Structures are given as structure tokens and as C-alpha cells.
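The structures considered in this document are given below.
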Structure P
Amino acid sequence: MKRRSFIRKTALTSGAVSMGGAFSYASNLNEKMKYNFNLKYAPHLGMFKNYAGEDPIDQLNFMADQGFTAFEDNGMRTRDVMVQEAMAKTMQKRGIEMGVFVAHEIYWKEPNLASGNLEKRTEFLDYIKKSVEVAKRVNAKWMTVVPGHVDLKQSMGYQTAHVVESLKQASAILEPYDLTMVLEPLNFFNHPGLFLTGSPQAFEICKAVDSPSCKILFDIYHQQIQEGNLIPNMEASWDEIAYIQIGDNPGRKEPTTGEINYQNVFKYIHSKDYKGILGMEHGNSRPDKEGEQAVIDAYKAVDSFM
């Protein structure tokens, strides 16, 4: 080979390698910048819209770029099928695990499952059947169930029996698909008059239903208001907890904005070898991009318990 040709070829090859390295570096830059969280914290749509825009796909990509490996969407059931499929494809591509969505219409002001009304039960079970298809479409394992308002005309014992029967029938629908409905107790202050309020009550109901498809969603924000004593109550009901949600109190914003020592709570959860999702079901304490960065920084701070 002539010396001039050799030099030209060598230069081109070196340039290609250099450029390739540059391209490789650029393509992996976001990967290197990701924070490796110890637990699967799951943001929701709208939490980072100032950075990512309104498009749900762009928001999912932004979440993945920050190191989040899970996502939850209460409204997934009512989204257009094409949107569900597009979101599922993005989550699979970016290594994001789908968390809960709400499985049914919640009765906030009148009794449904607690009443024992067979029409209300049939309606609920129909929602569960339809939610199976949603779960399959978006690769979800869990769906949220709220039994609704109390029935003031019946004693709590009768109401509990009615709820348990409805949940047993729902479990029979979910079990063949290895899906789990998670019962969410809600606090008396934000949601007065609801049937399910505390973790001991949810524990009792799950034991009565006796199905792997009926477990507890322990929302730390709600239970701080309802009962406090967070870690001991989680410990007491741990074998029925399948999903956890987050929010500081007061205000229901990101950790570090209220009274809950989330670093210690997350340290406890991690010590239990919890492999599930922790839904970030709270608002941002501050607006705009600064508020969104504050959320990310807060989770990095409380995740540093190792």
C-alpha cells in the first residue's frame, strides 16, 4: 500500500473511531446520568410536564432518563386503547414497570359494595372483567379497588360481609391471570364517610377473602392521618401488603415537605426486601421546572438510606 493511501485510510479509520466514540458517548450520556434508586418509585403523568411536555410518551421517557423504573396511572382504564398500547410499548422499551390503575368507578358519596346491593356488585364485577383486559394491554399486575361509602343503615358486620363476598367474586375473576386488586384505605379527613379507612380493617378483609388476588395498598399519606404509627402498622399487616403509595403530610406533596421521616420509612421497606412499587401519589410542592427538580432531588435525598 502506498504511504499516502495508508495515511488517508488510517486517518479516516481513526476519525470513524473517534466519531463512533463520540456518538456512543452521546447515546449513553443519559444512562450515565441516571440515579440508581434503591426502590421502585413510580411517578405519574403531569408530575414532570414542564420538563417533558404534555405528551405521555415524552413524560415516560423523561421519567426513565431520571432513573425511575416504575410508573402508575390512576386513569389508565379510561384512556384510548391506542394510547394504552403506545404507553405500554414505551414502558417496555425503557424498562419501566407498570403500577396501579383504578379498576372501577368509586362511590364517594353513596354505598355500593358495603350495601350488599346485587346490581352494584354486578356493576363492580363487570369493571373488574374489563380491567383485566386493560391490565393485559399495559402489562399491569395491580389495580386499585376502593369499596366506597359506608351504608349507614347497616351495622359494620353486615357491611363487611357484603364487601368480602364481592371481593371473593372479584378474586375469582383475577386469579387465572395472576392479577391483584389492592384495597386502599383512605383517611377520614380527605374522604369522610368511606367504608375502608385503616390498615387493620384492610388486613381483616384480606384474610377473610383469602386470595392472592386481594391485598392491601398501604398509602403512607392516608395512614399517617388515619392512624399514624406507620412502621409498626406496616409490620403488623406486612404479609397482606402488595403495593405502597407515598405522600408527605400535611399537604400531600413530595417527601421532605412534611412531618414523615421518609428516609427511615424507606429504610424499613427496603429491609423487608420489598420488590414492589411505591407510587408517588402526591402533588409537587412548587410549580414549574424548579418544583419538578425539587421532587427528583427529594427522592434522591430520602433514598440515601444505605
Structure Q
Amino acid sequence: MKNYIGLVCALSAYLWWGIIPLFWRQLAHLPSAEIVAHRMVWACIIVVALVVLLGQWRTFIEVFKDKTTLLRLFAASMFVTVNWAIFIWAVNNGNIVETSLGYFINPLISVLFGLIFFGETLRRGQLIALLIAAIGVGFMVLSTGGLPLISLSLAITFALYSVMKKKVSVPATHGLGIETLFPLVPAGVYLLYLNGRDQGAFAADLSTSLMLILGGLFTLIPLLLFASAAKRMSMTALGMTQYLGPVCQLIIAVMIYQEPFDQVKLIAFAFIWAALIVYSLDQLNVQRQRRREKEKVKPKCDLNGSLNT
């Protein structure tokens, strides 16, 4: 049951992240830095209000006494803030294909980080998948003369965020409340500076103001779902569910916004998809083996109804 709930939460989070470019593109007339700042401020206000409404304020305050947890949440906050900034800039500058590639690569980065940070063993299938993905990235580097920086930055920052979240054992709302508190002051100061110079978009027009507030809410919903999933699933299993998000992003980029998808990108994506197929088959094989092992150790009943072990 625990794994089932985790799977539902993970799929819901990644579907949300897959279609969210449609929302952020409605704010493309604003500077990305201003959008990110509003995202931080409104996300913090909403999640802290949620903590209060749920009557969790006292337990929320208790988290501040644990310095190790605070340090990990601070690191998580920095990684996800950078991830937000890169993502919004890329979406609003016509680079959704690159964001899609980044989130296709992310499950494989999660496997590598699972090995580095949690001592999870790297099976042969996972190693082959990582090598195939590396060939795809290498092909893109050789063909374009540069690294796919947007893709790699998104993949690495979100994988590091996942690592930090995996190490923190606090309720999802508490973790997110503290994560959003860290960048609240610099984001608030920046927005006050913009408004002081009559350059801020908030309150200038009602629809834009409502969209910026909704940006905070739409940020929290998938993060709460992801935080819940991260507590219930292994890093490798969590990585498998992430295919849904980049598939949606790629469809939106090519079919709706007509972003270019040339031969170089097609070949690079083909290598990444091949890597993910190998990775998925490896995961399915491991699950089958575990199921067989569990069936072997199940107690059996004889004809008289007594248990044989």
C-alpha cells in the first residue's frame, strides 16, 4: 500500500511538471527573475498558511531545533531555487525541448547519485544505461560544439534536490515551509526594489497578479506530491516515474510551440530513450526476481491445514 501511494503521488507530480510550461508561458512578458521571486514569495506564504490551518505550527517550529535537518533543507532550497530559475528562463525563451532532455536524463543521474550518496548498488543494466546516455550527451557535444547546459543543469540540480529530500525525515509541509523560507527575504527585497522603481508587474494588472499568486500554489502542489513519493520509494524507483514529465514537455514544445527538433537532437534523444529502455527493463527484471524470492519464503499449508515453513 505504501509503494502504491508513493507511485500515485510520483506520477501526479510528474504529470503536473510535464504540463506546467503551458502556465509559465502565459507570463513570458515578464523577466524570469521577477517570476521566480514571486514564485518563492507566494509559495512560502501559501505553505506556511497551510501549516497553520492544519494546526501543525508547534511541530513546524520544532524542526528549527535540528541543525542537521535545517542544513539539508537549506541545501534542498538552494538546489530547487536554481532549478526553478533555469526552468522558467528556458521555457519562456523557447527552450522547452532542452528542459525535456534534462528531465529525461534526470532518472539516470538519480541512479548515479543513489550509488554515491546512499550506497545503492549499480547493476549491470544500470551501468549500460548510464553509458548509453553518456554517448548521447557526447554526440550532442561533438555535433553542436558545446554542452547541453540547460539540460544538464536541470538534471543535476533536481537530482541533488531529491538526494536532500531523501535524507530529511520531516512532514512534507514542514520541509517545504522551511525550504521556501530561506529565499523569502532576498526575493522579497528584490520585488520591493522593482516596485519602488515602478518596474514591478504585481498590481499593475489584475490577471498578471492572479497568475503570479497561482504560480506559488502551482509550485507547491507537485512538490508536496513529490515529497510524499520520495519518502515511500527508492531513488531508483522514483527515477522511473519521471518519464511522464519530459514526454509531456517534448510534445508541448514540438506540437504547440513549434520548437525546432533537428536531426542532432533526435539522435541524442534516441540514445537517452534507449538508455531509459535498458534501465526500465533492468528495473522490471529486479522486481520479478524479488517477487519470486518472496514467493519462495511464503509459508505453505499441508492437507491438514498446518503450516509448513
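Laboratory data are not the source of any read-out in this text; all were calculated from the coordinates shown. Here the structure is a predicted model, which means the values were calculated and not measured. Cβ atoms are built from the backbone, for glycine too; each structure is taken alone.
Can you spot which of P, Q the value 97, 40, 34 was calculated from, given it is Cα extents along the principal axes in Å? Label of the originating structure: P. Between structures P, Q, the calculation of relative contact order in percent (Cα under 8 Å, 6 or more apart) yields its largest number for Q. Looking across P, Q, the calculation of helix-only ellipticity at 222 nm (-39500 (n - 2.57) for each DSSP H run of 4 or more, over all residues; to 500) that yields -25500 traces back to Q. Taking FRET efficiency 1/(1 + (r/R0)^6) of positions 57 and 233 (r between Cβ atoms, R0 = 30 Å, to 0.05) as the measure, the highest value among P, Q is held by Q.
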